[in-house]
Structure P
Amino acid sequence: MELRTLKYFLAVAQEESISKAASDVLFVTQPTLSRQMQELEEELGVRLFERSNKKTILTEDGIHFRKRAEEIVALAERTANEFKDASQQELTGDIFVGGGETDGMRVIAKVFKKFNEKHPQVRLNLFSGNAADVTEKLDQGLLDFGILIEPVNKQKYDYLALQSKDTWGLLVRRDSELAERKFIKPADLTKIPLIVSRQSFRSNEFSGWLGRIPLNVIATYNLLFNASLMVKEGVGYALCLDKIINTSEDSELKFIPLRPSREVGLVAVYKKNAAFSKPAALFLEMLKQQLE
């Protein structure tokens with residue numbers, strides 16, 4: 001299986017048309033591209049496409065293969081760029097950082113600002129996702145660093161504790177009946193419609209804090225911004241971390257911390273014995289200096 005074939009497959013998947021991918025993207029003949037896709041399906045032993053007169057769409061196997069193909073192509077291109085950049089006298093290249101929506105990303109911003117002043121040809125690539133998304137890409141070599149909530153797998157990753165903590169609370173409309181509360185207690189959550197983090201919901205993160213109190217969970221989220229729109233529209237109340245959504249006085253929304261309080265530590269993680277590019281290795285040194 002050649003890298004070129006994977007790129008051809010991704011072009012067809014994107015355009016949903018072999019003829020369009022051939023003429024507009026890849027600049028090859030349609031019969032050549034059709035033959036390549038047929039040989040790829042024969043090599044894998046599965047059908048990747050459902051073909052019709054109007055569209056060429058992915059099968060379930062095709063959708064799964066597209067994810068793997070994207071990862072392989074991205075890693076191959078990143079590797080090629082790292083070696084090409086290493087030959088340049090001026091430091092060039094890319095740094096890849098992933099994390100959820102958290103105020104801890106400010107540390108990355110501060111360090112990269114200093115880094116960029118010294119090495120303006122290096123580009124920072126940010127990926128937003130939950131812990132599972134970030135660790136998957138770390139393990140695949142598609143990210144250099146991840147910003148995660150403690151605890152982390154210390155056998156698998158090295159880590160740096162960030163100088164900040166996030167606090168759990170409730171995101172409410174300022175005209176809601178709970179808006180005047182200074183704190184939110186478990187009993188306050190019993191009868192209101194809740195929008196909760198999918199990750200914390202699956203891991204039963206609040207089971208100890210709540211005790212046996214049942215929740216009325218009407219929706220889940222993995223990134224908070226869309227959930228905050230639901231809160232604005234009066235759909236429900238979002239259990240979330242602070243300092244992510246604007247809750248200043250002129251905002252429609254207000255953040256109220258939980259009581260007893262729930263704080264989480266934040267860490268920057270990276271694979272043990274990671275083979276860093278020159279930009280990533282230097283960025284790590286600057287990050288360590290920032291956190292001393």
Structure Q
Amino acid sequence: MKSFKLYMNTNQAKEVLNRIFDEAVRNVSHIEMGELSKVFSFIVKDQPYIVHFRNNNESFIKANYMYRIYGGQIPIPAVVKLGKIDEIFFCISKKAKGKPISSCSGSEQKIILNDVAKHFTNMSYIKVDSSQGYGWISPYGFASYKSWEEALASFFTEEQEGFYKDWTRLYETSFLEKSLFEEGYLAMMELAKHSPSTPHLVHGDFHLGNMLSNEKEVTGIVDWELAMYGDFMFDLAGLHFWAPHLEFPQKVRNLWLESGKDIMNFEERLHCHMLFKAVDGLRFYAKQEAKPSYDYIRAKVVTLLNEV
């Protein structure tokens with residue numbers, strides 16, 4: 001798969017960290033995490049940390065914002081230092097105890113998922129003022145759109161910046177199939193009409209690799225770069241899309257029902273956001289020139305369309 005990360009090895013990371021800290025830096029270790037950042041763990045004065053390096057700092061400013069505003073309600077690791085050295089930006093946060101839930105055994109995951117469901121439910125209850133908008137949260141806490149439907153549509157407009165700039169050229173230069181892509185997109189937008197009229201906090205990349213645990217409970221939820229204001233079912237669908245065997249949507253719905261509530265338009269909203277993940281996956285893997293992954297997602301798109 002094509003990589004868009006900056007190049008940095010462990011020795012180079014240690015050199016940079018030694019310039020940032022007055023105290024000795026030890027146990028620097030590379031972590032396979034994220035598509036655009038180089039990530040390392042390290043220890044200073046017996047305190048474990050995580051550092052992200054990348055070519056721009058917008059995501060780091062946002063990470064700091066998310067911690068400051070929501071860290072008291074959600075287990076977001078504390079951001080302790082932002083900066084820039086030799087044209088490379090960095091963000092340092094405390095390392096949450098435990099390991100990614102994705103690396104836990106099936107029996108361990110079954111136990112931890114109950115706590116994941118509780119944290120997710122608490123996130124869905126967080127009130128967001130409608131004046132803050134819908135869609136991707138800027139580094140300073142605001143979103144650009146007036147509705148969640150508008151925000152969803154914005155992901156697939158022809159004019160994009162960054163990773164997806166000129167993405168429609170993929171129809172001619174890659175194996176991205178325009179007819180299938182557009183069919184999935186239109187079905188998604190039709191189901192998006194069932195979206196709630198008030199925004200909620202959305203993580204944006206809610207999967208077990210972005211959650212840490214001590215094998216009993218959640219100790220950290222990380223990587224808030226894609227966080228949005230919108231429909232929390234986006235996160236539910238994201239986890240279910242990659243790990244349907246966990247039956248996570250039903251765990252969350254059961255928690256709501258136990259409190260005497262239900263999630264309005266549950267099936268339609270879940271299906272809408274499953275289609276989002278699938279259609280976006282087609283584009284992503286075409287961009288990455290990853291044909292086997294594209295074919296896997298393609299099969300999921302076809303299945304989801306047959307279920308509409």
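By the measure distance in nm of label points 7 Å out along Cα→Cβ at positions 72 and 200, tell me the structure among P, Q with the highest figure.
P
Assign the value 31, 24, 19, calculated as semi-axes √(5λ) of the Cα gyration tensor in Å, to the correct structure from P, Q.
Q
Given a value of 21 for relative contact order in percent (Cα under 8 Å, 6 or more apart), calculated from one of P, Q, which structure does it belong to?
P
Starting from the value 12, 28, 26, 21, 13, 1: which structure in P, Q was P(r) over Cα pairs in 10 Å bins from 0, in percent, for residues 16-111 alone calculated from?
P
Taken together, the values in this text are just the output of simple stated rules run on the coordinates, not laboratory data. For clarity, every value in this text was computed on a predicted model and none was experimentally measured. Cβ atoms are built from the backbone, for glycine too; each structure is taken alone.
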